[in-house]
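Coordinate-derived values only; no laboratory data. Because the structure is predicted, anything quoted here is derived from the model rather than measured. Cβ atoms are built from the backbone, for glycine too; each structure is taken alone.
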Structure 1
Amino acid sequence: MRTRSQEWAQKAYERVRLRAGDEGAGEYKDMALKFPVLVRQAGLAQALAFVQSRGKGPHRLFAEDLAQVLGYEGLSRLVEEAHGAELLAYMRLTREVLQAAEWFKRFAQALVED
């Protein structure tokens, strides 16, 4: 039996490895590195709204990947969940997003060249 964190790590690794060869890999890596800080500074809902507003580029791609690793159909579903959550559920969701985002950050540092 695997922990939730192990599952997220495996899925995040697969996503980052897939994106590492893309044209926008550097921007994807930048978002992976900055997103946890953005969540801590602005809050989950605001961080997700910021990334959602970035269009269809690597920033948005990162957020879509993150949402899918967490088990959501896509970024818009994760945003809906964050906006509709009660306080305790919002805090739990924030912790989960940060934990999964840390895996993206680690793998982006390892797999995406500058």
Structure 2
Amino acid sequence: MELPHPIPRTVDEVFNDFKGRRAGLIKALTTDVEKFYQQCDPEKENLCLYGLPNETWEVNLPVEEVPPELPEPALGINFARDGMQEKDWLSLVAVHSDSWLLSILVHGLHLARLRGKDSF
């Protein structure tokens, strides 16, 4: 997976990025749960759940060339899938997704503050 979405620069862009990613993660874990579950095959390599800024989601391998300061989602969400009850596994993925989402938000706000863009 490449980084097809620009890194948000202002507070408004960071917030809109957060809202879109959050909506995508919620969709993966609720509306699209069967599709999400099937894509997390434990036989595949380390997979990650990505919430995308355009309110969609994808399960994919980790991005190879992420800027080192950019938070990455939980790695290997697929490995525990068959060893847990589905409800418990989804809860675990949700917790990791929340943590990743908040780290993306804090990182983006920190960068916006450093740039002096739309200071808060």
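Which of 1, 2 yields 41 for percent of Cα pairs over 20 Å apart, as computed? Answer by label: 2. When distance in nm of label points 7 Å out along Cα→Cβ at positions 15 and 39 is calculated for each of structures 1, 2, structure 2 gives the greatest result.
When helix-only ellipticity at 222 nm (-39500 (n - 2.57) for each DSSP H run of 4 or more, over all residues; to 500) is computed for each of 1, 2, the one that comes out at -16000 is 2. Thinking of 1, 2, which structure, once distance in nm of label points 7 Å out along Cα→Cβ at positions 31 and 79 is computed, gives back 3.2? Going label by label, the one that fits is 2. A value of 33 for relative contact order in percent (Cα under 8 Å, 6 or more apart), calculated from one of 1, 2, originates in structure 2.
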